[in-house]
Structure formats: structure tokens, C-alpha cells
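K.L.:
So, here's a batch of structures to check.
A short reminder: the numbers here are calculations on the coordinates, not readings from a lab. Just so it is clear, the structure is predicted and the values come from calculations on it, not from any experiment. Cβ atoms are built from the backbone, for glycine too; each structure is taken alone.
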Structure I
Amino acid sequence: MHVKLVAQIKLLPDSEQFDALKTTLFSANAACNYVSEQAWQTKTFKQYDLHHLCYKDIRTRFGLSAQVAVRVISKVTDSYKLDKKCIRTFKPTGSIAYDDRILSWDFPGSTVSIWTTAGRIRILFVCGSKQKALLRSRMGETDLSLRKGKFYLSATCDIEEPTLIKTSDALGVDLGIKNIAVDSDGAVHSSSKVNNVRHRHRRLRTKLQSKGTRSSTRKLKELSGKESRFAKDVNHCISKKIVAKAKGTKQALALEDLTGIRMRITVSRSQRAILSSWSFGQLRAFTEYKAVREGVPVIFVDPRNTSRTCPTCGHIDRNNRRNQRIFSCVVCGFAGLADHIAAINIRRAAVNPPIVARDDAKAKSSELRRSAVTNPVSLLRGD
């Protein structure tokens, strides 16, 4: 088994190299728009047919090499795979894909040789030791992108997935807004810092947008992405701690499957911004790939009633949740932090999944869901 990761590399071009790379992006994306127009007008969306229709024209019109022309046609056909309801357009600085024929690496010299419309050029790059180690297992295409005046290469790396550790228990993790994550052992990862940063940036953006001056616009550009980068760093740190704890205690990770939760719940107007900025999907993705790299099994659990079920007597009641923070069972009186109680129930659901009667259709659907789970329940039982 292998897992795919992306290594991001920063290029250090001089002024001439920068202009060559930028011109290459403009030409390639202009070619993409031309190919998209031809595909839309002739209703030709298959790569083979589109290649025979446009290949010679885009090489002549836009001065692209053979392989870049192939990548351009592939980019357009991929964009139409989602649907064919409208014509696809491409931004002038959209990323373009390179393969080994038009891009090569020199690791000792920290340079990369890349094709441009001005010819082949060699550019210095910088990256961390982890990224450089990942590049040794690079496979497939590498994307060239321009973000905020800087060029980056995003290389897909194929690393071997380690053997899953033997586990006899699971670490349940409840994801929330007030507390980003709470595990079944009681560890709480608060979201107070992230929410304070979000609130401060939201308020500042509102003030700057209401002014509408040139200086306020410059300040908005300066602040762009700062909030998301902070939240991303927090999610990276939390996911790293959770995976390290699960590995150190030889436990599997049990996470809630929160897919579509924003469509299922409603909140007051004042809470909409908080709900929309809740980055549970990013935290889940970070936790998943870190767990795979460390050989920690991951199980996804249905989140229904996890915060309303008493772990002592099993009673399920909406009134068990007195408020957002406190859980108190109306039958046996067991009480505690609501998110911690939910994490305990998530852990139990992963270790002891309920056995219910179901027809053949439900059984087939259940099998499909289990096939998507990284680790079957048998691993938890030591089978």
C-alpha cells in the first residue's frame, strides 16, 4: 500500500526567469481557453478526439512544446469531467502541470530545469528537509503555480504506507466549535485562540471594506490569508498531538463522520459566520494523513446521539445536554463535560459497533461504507 503526499517547493527565479515563467503560464492558460472553446463548440470532450482537433493549432498559435500542449488538452478534458453544462474558462495565472519530459530535478545543486516559452531554464529552489526527503519518492506530474507574486512547484510523492499497529482499543475524538477537539481521555484542545483571531480579523475586514480607500485596500491585501494560515497551523499542531498520542498508547483513532453537517443543522444569524469558518474537514484530513504515515488505524463513526447518550446507563435524551458545555443524565445523574462524553461514546461505537437487523440493500451499503474505513473493527479486537 502507498499513500500520496504533496511536497511544496518554492522557486527563486531572477527577474528574467520570473518573466519567462509568467509568460509561460499566460500562454498555457490562453491555450486552455482556446481548447475549451473548441471543445464547447464541437461538443468534443474526450481527450483523444480533442487532441486530434486542437493539437497542431495550439502549438502554432501559442508556441507551446509538444508535451505542454498535451498537458493543456488534458487540463481541459479534466475540467469537463465534472459536468458539461457550461463552457470552462481558465485564469491567466492558473497552474499548469509538468512531467519528467519538461521538468527535471538537481537535488545536490538545489535547482530545477523547467521548460518555458523562452526555452529551458535552470532555477534555484528552496524547501525543508522533510520536503527534500519526500521528493525522492516523487511520482507523476508536478504543478507550477503563481501565488502572491511567488512561484511554487507542487510535486506529488508516493510513499510506502507503514504496517498498521496492533490495537486493542480506540481513542475517541469529538470535533466541535467551542473546543476544536476533545478526546476520550479528557484532553481538551480549545478553539478560543482561533475564534478570537477570526473575530478580530472579521471585525477589521468590515471596517476596512466600509472605508473603501486605497490604503484600506492595500491593508486588506496584506491581511489576505493570514487568518486561514493561523487556523491551518493550529489544526496541524492538534492533529499531530492526537496522532502521536494514539500511536504512543497503541490505540486506533475514532473520528466522527461530519460530512454534510452544515446542511443538516441551522444556527442563528449571529452564529453563521462561526459555523461557516469551522474547519473540521481540514482537521480531519490532517489527522487522517498523519495517522496513515504513522500506521495508526482510523475509524469513522456516525455522530448521531453521541452527545446525548449517557455512557453509564445508555439513556438517550435531548434533555441530557443541559447546554453546550454540560452533560447531565436525566436518569442516573451522570454528569461531565459534554464534548468529553461525546468522545467516550465515539470510542465505544468504534470498539463495539451495534449489530442491527438489515435487509440485503442495507447490508450492501454497510459493506461499501466499511470498505472506505482505513481499519476494520477486527484490528481493534486483535483478529
Structure II
Amino acid sequence: MKLVAQIKLQPSAQQRDLLKATLERANAACNAINDYAWVHKTFSQYPLHKALYYDIKGQFELTAQMVVRCLSKVADAYKKDHDSKCNFSKYGSIAYDERILSYYTQKGVVSIWTLAGRQQIPYVCGKRAKGLLLNQKGESDLLYHRGEFYLLATCELSEPTPKEVDEYLGVDRGIINIATDSDGNIYQGARVERRRKRFAKQRQSLQKKGTKSAKRKLRKISGKQARFQKDVNHCTAKELVKRAKRTKRGVAIENLKGINLRTRVRRQDRDRRGNWSFAQLGDYITYKAALYGVLLRKVDPCYTSQRCAECGHVEKSNRLSQSEFLCKACGHQAHADVNAARNVSWVAVNRPIVSDTTKDRGSARGKPSALVHPCGTAGGR
């Protein structure tokens, strides 16, 4: 598994100027390579290397490995799309590898190549990043952001093999409640929603004002809400995975890929819906489960909010409101999200059974099995 450790460099004034000049020169080289690639429609690294290596090295006076990294940056930029020309900003990030960057974790110092040769620059980072740096392997990106320099170091960790389990902790994700598990624990989104409204109102007021001080304030608060929401999702995902590991269960989540395309919301709810970071939370649960050796299963979300977790009866009117669930068949009453999480857990254990047309195979319940839906309904939707 590859994770990224972020460290903050603390260069002197002279080293800061050198780092800025290095980024500027490297990105100028990238733009020169980019112009050739676009004109000759050559986007792979090896042909670019063969055609431009010596010219770029002589023209921009870069070390051999930095030229290789610039060629790689251009080639990577065109991997997904050859139809539009790329452009590299003056202080865009540049990748370093072990030939031009070394970490001295005991001293808290990095040795990094610049236009004036190697520079020893101290750095600071958190406890988690320090632990990750012990497994640093591969490239690191030098990033210039808001007047500060950072290194994003790739760290390779071994993944424990997940053990087979008989039960899963079901997790239902939503907007009102960020996550709800099948044990009945609810992670409310009220804090995130209050922050969203506050920052939206503040941005609207500052944009309307339009003065220089208002624009400075906008730059200052930029990204605050996203960072807060990212932290909430990290903490939520970690707690869910650790609970599953502690109770020797797997984690089951809904496969919500494409949900924004297949569902509609009212105009007044679009901003709130756009702020729903269900994909980010799902990604965090996925990688933390792998990190802790917890088995993860993604299930079909179909009917999980309509099915009764007690008797299996599926009916749309079972869901009385966002938070209320009342089964029309057996009278089971529960919080709607908790009921849905229990269904997610149930689906993870009871996989869908599809019949073989050449053999008469009934379901585990003895029903005719043209298709037994994982949520307990015969047929499809």
C-alpha cells in the first residue's frame, strides 16, 4: 500500500530563493518539452527522451535526473488526454527521486538538489508522517503553496492479509448523518453542515464586497471547509474500521458509484448535495480497512432503505421520513439509517443467488430462483 507523508520544509532565505528558481527553471523546461510534444504529437516518455534529452539538459542547465523527471512530468500529463494542450505553471510541483533527494529522518533534514547543487534543509512534520517516512520509497513531490515549501513523500507499507469473517459491520452513508453503522452508532453531519453554511455566507458577503481586503480574506479562508470535512471523514472512517477490527468483523459499505448521475435533488438542496463527500469517506474506509487488515465488501444499495431488517418485507412506504422507519408488515420500528445499515450488513453476508437455467436450483429459502435479490425480493426492481 502506498501512502503520502506531508512534511514542511524550513529553508533559509537563500535556500528559499534557490528552491523557487529551481521550480521555475524545471517548469520552463517542461513547457519547452510540451511545445515539442504537441507539435510532433509525441507524448510517450521514451521518444521524448530520445529526441530532447541533450537539448533540454544543455539549454536549461539541469542535472541529468532532473531532465528525466521533467520528461516524465510531460508524458504523465498526456496519459489521459491527447486532445488538448497542457500548460505548466511557473511554480508547479516537480517530482524528485532518490538520485536527487535523500531523507535523514534522525536529523530531521533532507538533502535536495537545486540549481546551486545539493542543499541540506531541515523539515517539520507530525508524528504520523514521521512514522511513514521510515518506509519512504519512490518519488517525492516538491510543492510550493502559499509561500511555503512542502515535500509529499510516497511511502510503501505492507498490507496485512484480511481474515475471513462471518459477520460485517454495515455502514450507511448519508447527508444528514455522515455515517451510521449496524450497531446503532450515528455520526451526525450537523457540524459539517453548520460550517458549510457559515463559510458559504462569508464567501458570498466577501465576494459582494470586492475590496482588496475582502479578496485577501477570501484567499485566507480558502480550503478551510474542505480541510475540516476531510478531518471529520478521516476520524469517522478510522473509528468504523477500528470497531470492526475490535469485534472481529468485516466492514460492508454501499457501492454508491454514479449516484449523482442517477438521482435528482431540488434546486435549493443542490449546494448541500454537492458538499456531500460520500466518495471521500468511502475511499478512507477502503484504505484504512486494508491498512488494519479488515475485510471490506461493497454491496448493492438497492432497497436497503426500504427493506425491514427484521422480517425482510420491502415496501417504499416503510420509510416514513428521513429518520423514521416503520415496517408495514411486522410493525418493526427503528431509526431509518440504522435499519439501512443493518440491511447493508445482511447483504454482505447473504450474497445474491442467480439461477442456472440448465439446472433447477432453488434459493436457500426454497423459493424459485429466477433471481433472488440480495435484499430479499424475487425478480429485479
Structure III
Amino acid sequence: MRNASRPTGSPTADTFRTNNFDLLRILAALQVVLVHAVDHLRIPRPPLWSLVQAFPGVPIFFAISGFLISASFERSPRLKSYARNRILRIYPGLWCVVLVTVVVASLFGFDFRSLRALFWLICQLVGLIFTPQFLKNFGFGSYNGALWTIPIELQFYFLLPFFYLGGEKASAHRTTIFRIAWLTFVVAAFLYAMNSAPLAENTIEPLPHKLFRYSFIPHIYLFLTGVILQRGHAQSSPWIAGKGVYWLAAYVLVHVTMPGSAQNYVLGTLLLSLMTVSTAYTLPQLSRTLLRGNDISYGVYIYHGLVLNILVELGMGRDLRYLPLVVALSLVAGFLSWRLVERPFLSRKRQTMHAVTTGAHAVGAT
């Protein structure tokens, strides 16, 4: 990772790119895996379940995305390189999991030899995620429930360049625009949360409500929180860097003391976002030491739904012993996705990052 305002190799650049985001993403992905496994396999809730529920993975993903993607865009010399990097990050893994799903579902007797199946497949490959009627009986009723966040993430990617139209990317005026947008969408998220749970995945849901939940509007305040923290150089802030324990305590206090409400959700996820970035720059070498550069979180996230559907089709569930099995299989799938699909494509991003320079500044992607 390289800071847009510093030469490559500067202390600020090194501080920015040395972080725990890969580790935080895998923990967030595993939180989603555990919640979905308990729900869809009807597994009894294990001990300390309230602790698992206290740290929802999706808001963590959105905040990290805002932090890293905005930094990537500010380093990109052209919109084309930004778009290329985003495509390389999302689509190869998505295409692979969709095609693997088709193969697996076919083995369980589902027929994809029709125009409606072809239309569905094309939609999935471009990121328009939905479960067609002919797959409603596959597994737990959604061909891969976790993929609902992919269209939202793609909307974030599409909208971000519009915030930078006109003027210098690093200007103070630009930061003001982000702050106004952030406040606007915090209010929108609060109003939405008063009437609906933003992370709910309802089996029976009116189409207009579902489309709104799939839009950026209820979620982009988390992405913008990451953007603002990135533009404020959170990695070197004395209030954030190295203060992960304090922000964790603040988040837990709010989570425990405030009742379930719109205020709790919005304020809680804002604190969760701040805690996430602070933790990323607290003992920042930890991720590199533990993971050694392997970022398997995306693969774990996109494959665990397929793992669950396979177990449901095989009649497995209702037993706590299946929980570690789901986690283990998801980790294996995530590792294979990273080594065989994601990393080979992402290496093209890294080649671009090293090849494209402007003056003394290296420009590249997350």
C-alpha cells in the first residue's frame, strides 16, 4: 500500500501499507460463516455466541473497503487503471464460485439447460446477484446468500469517482464534500434502520424493499467512514493508531449498554468502523506474521454459502459438531480460491502498481 502524498519508501508510505486489514477481513468473514452456519444448519448456538454476534462482519468489510479503495483511487493516474484493478479484485473469484455452484447444483439434479438459466448465469457473472425460482429448493433456499453484498460493493466502486470530480483529489474541499455526504447518509441509514434491520436476509420480502436493501443507500455511510479516516491519515493519528484496545472498549460499552435500536445499530457500526481501522494500525505487523501475505478472506466469504448448501443437500445439520466442519471447509475453499484464482489475477494489479509512476510517486491499487 502506498500513500498518494508521499514518495514510495517514505516512513508515511511504510506506515500506511503495514497493517492488519487482511487479518481483520478473515475474522469478519469467519463471523459471517459462523452466523450463517448456525442459522441455515439449525445448529445450537455455541458458548459465547453473543460475542460472535457483537462483531458483524459485513460492516467491517464496508469500512475497510472505503479506507483502502479510496486510497487506491487517489493513487490511480487514470480511471481506467482504477476500474481494471477493481475488476481484477472482484470478478475472477466471483466467476469461479458461480461456475462451481452450477457444477455442484447439477450434481444434485438441478437443470441449467434453459434460457432462464442462461439469463440467470449472465446476471451472476456481471454481479447482479439473485436466486432464481428453479434454485429455490437448492440447499437452504439461496444459491449463495452471502453474495448479496457484491452488488453493493460494486455500487461503491462505481460511485467513488464521482466524489472526486473536478479539482485535486487531495484538496481540503474534497474532504468537505465527503463529510457532507457522510452526514447525509448517516441520517439515511438511521431512518432506514428505524424500520428495517439493514443486515436482514428475509426469505419473504417485498421486491421494492429488497431492491432498496441491495442499494448503496443504507450502507454507504460505512464506506464513507473508511474514506474519511483514510483521508485523515488515521494510520498516523495519535487518537487512532495503536489505540485499538481503547476503541474496542468503547464499542463494547455502547453495544452492551444501548438497547437494540436504530441508534444502537448506526452508532455501533460507526464505532465498529473506527475500531476496525484503529486495530489495523495496532501491532500492525501481526497480520503479516500470521498470514504471510495470504488474503483468503474473499474466498472464505464467497464459498461458505456453497459449503452450507452442500451440507443441507446431504441432510447434515442440527449438531454443534458441524460448525468446525463448515469453518474448516470454508477455509480450505478460501485458500484454494486465493492460490488458484485470486492471486494469479491480482498479480497483474501488482505489476501495474510497480510499472506506473508519476514523478517520484508510485501509483497503484489496493
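K.L.:
Please state which of the structures I, II, III yields 45, 26, 23 when semi-axes √(5λ) of the Cα gyration tensor in Å is computed from it.
P.N.:
Details: I: 45, 26, 23; II: 48, 26, 22; III: 32, 24, 21.
Computing semi-axes √(5λ) of the Cα gyration tensor in Å on every structure in I, II, III gives 45, 26, 23 only for I.
K.L.:
I have 1.25 for Rg/Rh (Cα atoms, Kirkwood Rh), for residues 188-251 alone, calculated from one of the structures I, II, III. Which structure is it?
P.N.:
Traced to structure II.
K.L.:
Ranked on distance in nm of label points 7 Å out along Cα→Cβ at positions 44 and 332, which label among I, II, III comes first with the largest value?
P.N.:
The maximum falls on structure I.
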